[in-house]
Each structure stands twice: as structure tokens, then as C-alpha cells.
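Following this line, the structures themselves.
Please treat every number below as a calculation from the coordinates, not as lab data. Note that the structure is a prediction, hence the values are computed from the model and not measured. Cβ atoms are built from the backbone, for glycine too; each structure is taken alone.
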Structure I
Amino acid sequence: MNFLEERIVMDGIVKEGNVLKVDSFLNHQMDIKLFDKMGEEYAKRFAGKPINKILTIEASGIGIASVVAMHFDCPVVFAKKTQSINLDGEMYTAEVESFTHKNVNHVIVSKRFLGPEDHVLIIDDFLANGCALMGLIQIVNQAGATVEGIGIAIEKGFQQGGQIIRNLGYQLESLAIIEEMDASNGEIKFRSQDK
């Protein structure tokens, strides 16, 4: 078991409906030392790639992406889910359906922060059906930038997202891939990753 899988077993809570609650360390209260270890691991897995931007989506991906960016010495851009008065100029947009929130958002990134010269590492906390990632990939493509890789904290391997993204040819690195989880006893089974 790797460091993230161990933490999920220790502090994660399995709920009905294939929901894994990791808010005590990942996406509400954040364990920055854990994020730093994640950043180290992504730096190994994407070594040699010319990454100069990290892209994520608000809100849960921002904390992880910020710490990961320190390992790549580059800025973080996050796709916003709402238009605000301080957003001006031209925007890239994509439609994203949320598995957790059961809604559709139009996410936006200012054209000032993403362009053809960018080599992007996409970072997010969860991968379920792949809708958020597909939206972020669409934004990178609109910008004429290059997706160098995708780093996910927790992938739900029993859902289709990971397979869809891998079938498109992207280097997808998930630190923990859950094969199955049982809300009745809290048991979680991980996919073996020989890394």
C-alpha cells in the first residue's frame, strides 16, 4: 500500500452511493505534508516533461495543485465555475458535469493565462466519470496548449473515467485507484500499481 492508500484506509469514510469521504485530509481540511508527498510523487512520474503550468478546477483541486506546482516551479491556473465581475477579457469555456454535486457547470479560464506555449499538467482530487477532466482537456485544446499529463489523487477504478482518459492516450497517474468499496463495512480494495 502506498502512502495515500494508507491514509484513505485510516481516515476515509465509505458512504452509500459509491461516495468516499476524505474531507479530514484532502478536500475540506487539507494535510499539506501529504500534499507535498503527492507533489514529490508526481514530480517522479512526470519527470522529463516540459511542464510550465498546472491546471485544475475549483474548488477541491486548488490546494493539491498549489503544493504540486512548487515541485514543478510553475504557476497554477484554476478553471472557475462562476463568472464574476473581476473576470474580464476573452475566456475559454467548457461544460462539466459534477459526479459529487450532481449538477452541470460552465467552467472558464481567462485566455491571458493559457496559450499555445503552455505545457500543462492537469491535477485534480478525484476521478470518477471523467467529466471534469474532459472539460479541462477541452480548455487546454482550445488554448492550443499541450496536455503533458494528468495527476489524480483518488481514482474510482470501478467507474469509466480512467479508462476513457487512458484510451485517449493521455498519461494518467492516479496515486490511489479504488477497485471497490463497501459502505456496510467500510472496506476499500485498491488496484495494484507497481510503480
Structure II
Amino acid sequence: MHVLVLNRNFYAIQVATWERALTLLYLDRASVVDDQYQTYNFSDWLELSRTIKEHPGGFIHTPYFRLAIPDVIALKFFDEVPPAQEVPFTRRNIYQHYGYRCCYCGRRFPTSELNLDHVIPRSRGGATDWSNIVTACIPCNLKKANRLPAESGMRLIIPLTKPKAGPGLVLAARSPVPIRSSWQRFIDKAYWDSQLETDG
């Protein structure tokens, strides 16, 4: 189980193990943050844990108490934001960046029905990086083949872009676990290119 860690200003900065999160909470270096943005210190969270019957993160049990594993914690004394970094160029990040859509027909597909397409084919010197790779469904990929889009009578409906490397995006890209829905409000989606968020 992993826990989202926020800085003092509620910006997501890392994903930690539950053991690390509970240590920070116990040492009074962090507070638990709930769905209503209320914060709890260790003793308050321990008291609240007694009333919680079910919790998505589960519980740890000791001979003396039962404690819910928090989903989100906020550090009490750290307000820095990690510096912007290059978003790793991986298949998963490319799919996420383009919203699991084919950039030629604009439709959303499962990953099993998406390919990565070189806009300028490799045979013509096209690079394999953010400047030349888009997602394409299998039919569009086959239609385009080893040609430029215009030569195939096609065009990019979703423009070729590079992700804006903000801390929220980098955190999502580097997280050791998938980003949970309860974390999403803290992962600033504004770092994703707004042109790609076309149907909510």
C-alpha cells in the first residue's frame, strides 16, 4: 500500500510506502488529509480509526490499537515543490499524454488497440522521441504505413505535442503504483496539454 505525500501547501510531491507515511505521522512531521481536506494528527487519526469500519487502505493492527492506513498525508514543515523534470519517454507516458486516443481519428482505444506511430517515418530520418511519436489505432496506423500523413490523405486531429513537465505530471509518470482516483485532485491535471482533454 502506498500513500500520496503533499507538501505543506497541499501540492503532491511524492508517493511513499505506508510504513514511511505512518512514521512521519507518528513523529508529528505530517498530518492525514481526508476527502474534505481536513487534517488529523496521529492521536486524532488514531481516535478516528476506532470509528472506521472499512477503509480502502486497510488497517494495521497492534496489541493496543487498530490504525487506518491513510490515503494522503501532508508534510507540516516542507513547502518546496520538486523542480520540473523531463517526462520520461515511455509507452505508458505516451498513452497517458495523448489520452489513449488515436491522433489521426481522435477515438479512444484500449492499449491493446493502439500503436506508436512515427509521424515522419524512421526510414526518412524521423526521431523516436516526443517530437515525432504519436498514438495511432491499428487501422489508421496501417493506412498511414511508411508515409507522411499528407501522403496518406491523413492529418493529425490531435496535434503532436510534448508533455509540459510540471511536478504533478512528473509525479504521475514516475509513481511506483497507478495514480488512484482519491489522489487525482492533488495531481494538477493542468500540466497535461488541455487540447488532449476533449471529452472529460
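Laid out as a table, the results:
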| read-out | value |
| --- | --- |
| Structure from which 13.2 was derived, mean projected area of the Cα convex hull in nm², options I, II | II |
| When distance in nm of label points 7 Å out along Cα→Cβ at positions 29 and 181 is computed for each of I, II, the largest belongs to | II |
| For helix-only ellipticity at 222 nm (-39500 (n - 2.57) for each DSSP H run of 4 or more, over all residues; to 500) computed as -5500, the structure of I, II it came from | II |
| Origin of the value 1.6, where distance in nm of label points 7 Å out along Cα→Cβ at positions 13 and 45 was derived from one of I, II | II |
